[in-house]
Structures are given as C-alpha cells and as structure tokens.
1. When helix-only ellipticity at 222 nm (-39500 (n - 2.57) for each DSSP H run of 4 or more, over all residues; to 500) is calculated, the result is -8500; to which of the structures 1, 2 does this value belong?
2. Out of 1, 2, which one gives 18.4 for mean count of other Cβ atoms within 10 Å over residues 101-108 as computed from the coordinates?
3. If distance in nm of label points 7 Å out along Cα→Cβ at positions 29 and 45 comes out at 1.5 when worked out from the coordinates, which of 1, 2 was used?
4. Taking 12.6 as the value of mean count of other Cβ atoms within 10 Å over residues 85-92 derived from one of the structures shown (1, 2), identify that structure.
5. Please state which of the structures 1, 2 yields 37 when relative contact order in percent (Cα under 8 Å, 6 or more apart) is computed from it.
6. Match the computed value 54, 34, 24 of Cα extents along the principal axes in Å to one of the structures 1, 2, and report its label.
Structure 1
Amino acid sequence: MHRILTALLAMILGVSCTEKLAFAEVRDTGNGKWAKDQAMEFSFSGLDSARAHEMFITLRNDNQYPFNNLFLIVELNTPDGTSQRDTLEYEMADAEGNWLGSGLGSVRKNKLWYRENIVFPDSGVYKVTISHAMRKNGSVEGMEALPGVLDVGLQIEKKQ
C-alpha cells in the first residue's frame, strides 16, 4: 500500500511539473570542459503569447569545476530582430566550498534564474545564446576551456 501511495504522489508531482514546462533543452559540452568559443544556442517558438513565463539556465558541474562562481553572457534574440545581452554572475558554492544545486555525489545540477515574468508576444523563432565569461584572477584573457561543466541548458516555465 505504501508503494502505491508513493507512486501516485510521484506521478501527481511529475504531471504538475510538466504542465509548467513550456520548453527545455540541454547541450552537452562533450568532454566535461566548456570551451570559450562553444556558445550554447537554443531556439524556440510557439509559446503562449498571452502568458508570462520564467526562464532558467540549467547547468551540471562536477568537482573539476575550479571556481565558486560563474559568469555568463546571455543573449536573447527576438523574431522582430531586437537583441538583449546580459552579463550574469551566479554562485556555484557556499562560503565553505560546498556545491550548491541538487544532486548526489560529485555532480550537481543548478537551475539558475535568467528572466522572470517575460512574455513572448511575437510569433516566430526566439534564440538564446549562452557563453561563459570566466577568467583566472589577474588574467585579462578568458579561459580557453572551463573544466567541470558537463552540460548547459535552457528551461522555460509557464508562470503560475
């Protein structure tokens, strides 16, 4: 009986989470290192134009990631040709060096806020491009490869 209730609860939670999900896609870095010139591009269309959405960047990292923060450059291109570019910083570890995010063992999944209450009024294809902007302290040049990043994704949820 306990197993049946647990399965039913998991199914209900799974359905409610999927009802919110409007778009989700993940790109693998290939070798556990995110190259400086490896921009992650995501395209989507057909979202409800009358409803607000929440946008998230998802990222999985492991213990090879050498920093406690992450700088990203994210560009949103709309079907009408406008573009919005942001430089964002996220904490990846707490003050004691413990990884933030969810997961067991050495791999952590982070769901990072990108945009909230965004509406997609134009029909056509929207494009989001994500690049890392990490560099070592005292260095002007960006890191050629950022170790410890396994994959990067974009997730869009319908606002409740």
Structure 2
Amino acid sequence: MPYDDLLDSPLPTILSTQSTLMKHSLDVMGWQFEDDGFYVIFSKDIPTLVKNWLQPVMLQFLEQNKLNESEIDHFIAHPGGKKVIMAYEEALHLPTNKTAQSLEILKEYGNMSSVTVFFVLERFMNQPVSYGDYGMMASLGPGFSSELLLLRWE
C-alpha cells in the first residue's frame, strides 16, 4: 500500500496487552542447550494447548476489556504451524478468512518464531480496514507463553 494511502486509512491502536506464562511448561517450547549446540523444543501438544489453555486465557483477556470473541473483526496471529492455526480457528470460532494471512505467511516463509506475527501484521496492513474495528494480535513463545494485544483501528 502506498504511504499516502496509509495516511488516509485507519491505523491500529493498542488498547491493552497481556503476557501469560503457562506453569511447568519448559518441555513444551523453547531451547535445549547441549555441548554440541542448541536444539529447538516443540511439543506435538501445542495445538491442544491452544484449544485447552490459550482459549480461556484469550476469552478472559477479552472479558477484562468488556468484549467477546464475536466482536473481534480481525485476528493477526503468529502462525506456529498449520495445526496451530486450525486450533486458533476451533478454539475461538474463527472463520478461515480471519486466519488467511497467517496461513499465507506460514506457506511463504515458514515459522520464524514469535516474530512471524509482524510479517502477518505487515501483510494485514495492506488490506482495507474500517474505523472502529477491533482486532487481536497473538504470539506464542518459549516456556509456553502467549502475548496478546487488543487493537482498535482509529
């Protein structure tokens, strides 16, 4: 999107943030350091954790901000993998069009860790958004943690 067009469009404002760390989760996601290097840890249970642990965390975050999941117009998510994206859709009752940019970035670049959410945001910023729309930006990280941002386009 040309810069001048961006100035005429609503821009996301961060209304609220939340960082949450799941207790006793060092074996879910992170790094293991050995004498011959370091290795990534990714549990196969991450999609299940998105449904069973992250869903109530997100719903509580929305409730604290006096919103419910049906009021979220846009979902900008770190694409941890296709199964993780599907777990987001199931847990938050999201139609596939709300996770399309995450899936596109995953297909084009793969999972580049939590920072991948910024590639999704960049792609998202090239589409039209209405003033007053709400969005959720979400990333998953080591120790199994979540970072949530509640956005509103103003």
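Computed from the coordinates by the stated procedures, all read-outs in this text should not be read as laboratory data. Just so you know, these numbers come straight off a predicted model, no measurement behind them. Cβ atoms are built from the backbone, for glycine too; each structure is taken alone.
1. Working: 1: -4000; 2: -8500.
Derived from the structure labelled 2.
2. Attributed to the structure labelled 2.
3. It traces back to 2.
4. Working: 1: 12.6; 2: 20.2.
Only structure 1 yields this read-out.
5. 2
6. Numbers: 1: 55, 49, 28; 2: 54, 34, 24.
Checking each candidate, the match is 2.
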